[in-house]
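Below: a set of structures, written as structure tokens.
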Structure 1
Amino acid sequence: MVEVNPPRLPGSSHLALRGRWQRVLITDNPFKQVRVSPYAFAARITHDVPEVRPTVVCSTRDRNILAIESEVRGALGNGVASFLVVQGDMLPEVEHWSNSYEIVEHLRTLQQSVVPLEFEVGMSTRSKAWVFRRRIDIGGQFFTTGPCMDPDTVDACAERLGLSNGAPPVYLELSPPFSPAWIRRLEGVGALPVTDALRNRVAATPQADQRRFAWSVAKGVAQRARAAGFAGVVLMGLRFETATGEAYDAWQDDRIEPVAE
């Protein structure tokens, strides 16, 4: 799965997904950048690129339950069937009007009232077993955690969650370590810290080779994630053009081999 940002204005950018990714996670105005509604953007995808399955991020900040339910009902009528509830940005500081747990409970109840329509409700989670278990108890049906940039941090993340065969699917958020500055930026907003070994290796890689190396590391993270019990990965932190272009091409390029450690 790859994370994509809706455009700032309506357009046809979603058509670039055709023949590319089969699953996309659509962001909801991250970092106070107001964009086209992710629900509306997902609806355009289901109509115009039906082979792509969108999951809409439902950010609970700046919205109440009725506003979110209204958006979800509209998206359901347009063939969107997957929603990931997140609290939303903590930095920069914004108002949080709704409780993410409350929204998940509300949407799970809504599932019963829209039959025969079906949809799934997921949650983001920190890589701590008690947080994960609490969110399972609330009713989350799938989860995301991370983001991760280093293959050597994947197993510890899985162990902290206590992944087991009976748990709902968990997807590991993944961002390629493009540069030392990029690593510092993501760590500053909550990404899993990389090991010193990877930090030093990225710093020692010539700038012209850093992006190719970063994709090798990203593939290594994905490989380790599958082995550790994650349901898959979500490529995140990319521009839309990068997600539909460079990222897809790199993922399909067999010459870019996974870096395991």
Structure 2
Amino acid sequence: MSILFLATCSSTQLIYKLVENFILEEVSYFVDLNEEENVLLKQQASEMVLWHRTYMMPSYASYLEDIANYLEEGKYDTLVITKILSNGRILIEKTVKGLTPFASKFLIQHQTIEDIKFIEKQMEARRQERLEELSKPMDILYEKRLKRLTSNFERFFGTLSDEQVILLKAYASATFDASKIRLNNRTQRQKVFLEFLKTKSTEAMLTNYLNKLLLKGYLITNPGYKTFSDTSLNRFQSLLEDMLAISSNIQREAIVSTLRKYANDFKAVSS
């Protein structure tokens, strides 16, 4: 989620600059651009980031403040966590639908056979890189996943208890194959996306297709993926509930403080 991504850095101003550079680098990797197209890309990337700062950051700030309020009131049962995650999905949907028009405006100019072949070649190269990462010994992949999980929770909770670490280890083991499943699903979506580009659709049609592919791609590629996605979300919700259920007052105070800090950062950046 973009909210959590931004919340991993102490300086939201800095992370926005990094995001803009990331967009430029990623698009330049997947699309063969000339000098004039690079200039246009920089302009559209800046417009995209400005839109996100102006229209989404205040919503992100309110979302984090709501979570902080719930925790301060001692409300973190199943109903509350379900509501928090549901509201998070709504924000993701708003973000995607706000950004896809920018992507379509750019992509509509790159629907030639040559463009599509280049994109396909780069997608396959990136896929092979990811497959190589996932082919490492299971113990190494497990430790890497557990380390990332622990780091993410410690960012909000502070020092974790032994019981909380046990929960994270169990979760890391239960979701070990999730990365491979997501990679396979992403590969399927990329293939249908490239096929759609070949139709030389209008900008509006491309935007609608991207929204459906990104938000409900299982309707296009693999209906069974929705079950995996729902199961993954439910499993994460259970982890979050269990982690909070055994959290200390100090940990919850730390979470509230961190959430409010990020919310204030977001409000400052949006203005």
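Given a computed value of 12.5 for mean count of other Cβ atoms within 10 Å over residues 138-145, which structure among 1, 2 does it belong to?
Details: 1: 20.8; 2: 12.5.
The read-out was computed on structure 2.
Can you spot which of 1, 2 the value 0.05 was calculated from, given it is FRET efficiency 1/(1 + (r/R0)^6) of positions 42 and 250 (r between Cβ atoms, R0 = 30 Å, to 0.05)? It was calculated from structure 2.
Comparing mean count of other Cβ atoms within 10 Å over residues 122-129 across structures 1, 2, the highest figure is found for 1.
To test your reading of the models, identify which of 1, 2 gives 18 for relative contact order in percent (Cα under 8 Å, 6 or more apart) when calculated. Going through each structure in turn, the value belongs to 1. When Rg and Dmax of the Cα atoms in Å is computed for each of 1, 2, the one that comes out at 20.2, 59 is 2.
When helix-only ellipticity at 222 nm (-39500 (n - 2.57) for each DSSP H run of 4 or more, over all residues; to 500) is calculated, the result is -12000; to which of the structures 1, 2 does this value belong? Walk me through the numbers before you get to the answer.
On the way: 1: -12000; 2: -27500.
The structure behind it is 1.
If volume of the Cα convex hull per residue in Å³, for residues 82-193 alone is computed to be 144, which of 1, 2 is the source? Show your work: numbers first, answer last.
On the way: 1: 120; 2: 144.
Structure of origin is 2.
Any read-out appearing in this document is the output of simple, stated calculations on the displayed coordinates, not a laboratory observation. All of these numbers come straight from a predicted model, not from anything done at the bench. Cβ atoms are built from the backbone, for glycine too; each structure is taken alone.
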